[in-house]
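Just so you know, all these numbers are worked out from the coordinates, no wet-lab data involved. Computed from a predicted structure; not experimentally measured. Cβ atoms are built from the backbone, for glycine too; each structure is taken alone.
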Structure 1
Amino acid sequence: MTISQTATTSFKVELPQGVHNFGPVSPDTYKVALYTPAASIGEATSVYTATGEVTGPGYTAGGNTLTVSVSPTTGNNQSGVPTAFWSFASSSWTNSTFTARGALIYNLSKGNKSVAVLDFGSDKTVNNDTFQIIFPTPDASSAIIRIS
């Protein structure tokens, strides 16, 4: 199975169609679901799927609700290119026991449409502890979602 980090193809099409609202006025509700190494999610993933999702103490199917920490804004990236970007606050699962390899960010408000797949690079195991996703610095060079 494969987890490939990417903004999903459907998200790339839906963004200019105005499907997704990241705020600041009445943003949609976004979630992040965790996936096992057996999952197969990537560029072609168009909606949330429970197939390959993590199970275990401290994790609820469908994942956690995300908070938009930086509404869409602009700045220049490291190369000086004007870039639109936005980000989410970190998300955590306490008292958890499971192994995750990646995650899917999706839009609960819009029929669970996918936004992006995260690949953790290796299996991450937590045993009765806190599992946390810490999103990168929300700026034009590092934010989790950037358009240059």
Structure 2
Amino acid sequence: MSSPSIQNRKAFHDYSIEGTYDAGLVLQGTEVKSLRQGKASFTDSFAFVKDGEVWLRDFYIKPFEHGSYYNHDPRRDRKLLLSKKEIRELDRAVLQKGNTIIPLKIFFKNGFAKVQIGLARGKKKFDKRESIKAADTKRDMDRAIKSGKVRV
């Protein structure tokens, strides 16, 4: 049984992603068990740089059912593991107006929990409408091709 990857679908709707980084995630034992079951939510979560370290805030991991008193705080700040060069790049980029760091995906690689974070810039309302219009157009074209009404 492979562990599920959890994706932040809303991020691509609300933000334009300018770059991505894969970071390690410092977790407690019961958090890993909950993540392996896919019990997590990205709602309102973001990352920030503090004292040369990157932290993930408001990332919800449901408490493990069989965790007893060893269970974790579901919304605690979690440290992200990145190289110093990547941290400097993120810090410099976030200082520019309008940029933020958001989690895009949680996955397991070689048994370790990883988070893909994205350097993002918020979309304006008209940008979101353009994205929706482009996706609708693409979907309609794919349907027409699949049904055989249009030949390529």
**Q.** Structure (1, 2) behind the derived value 1.39 of Cα Rg over 2.2 N^0.38 Å, for residues 63-126 alone
**A.** 1
Q | Among 1, 2, structure where semi-axes √(5λ) of the Cα gyration tensor in Å as derived comes to 32, 22, 14 | A | 2
Q) For which of 1, 2 does helix-only ellipticity at 222 nm (-39500 (n - 2.57) for each DSSP H run of 4 or more, over all residues; to 500), calculated from the coordinates, equal -10000? A) 2
Q: Rank structures 1, 2 by FRET efficiency 1/(1 + (r/R0)^6) of positions 119 and 135 (r between Cβ atoms, R0 = 25 Å, to 0.05) and report only the one at the top, that is, the highest.
A: 1
Q.
With FRET efficiency 1/(1 + (r/R0)^6) of positions 15 and 55 (r between Cβ atoms, R0 = 35 Å, to 0.05) coming out at 0.65, pick the structure among 1, 2 it was computed from.
A. 1
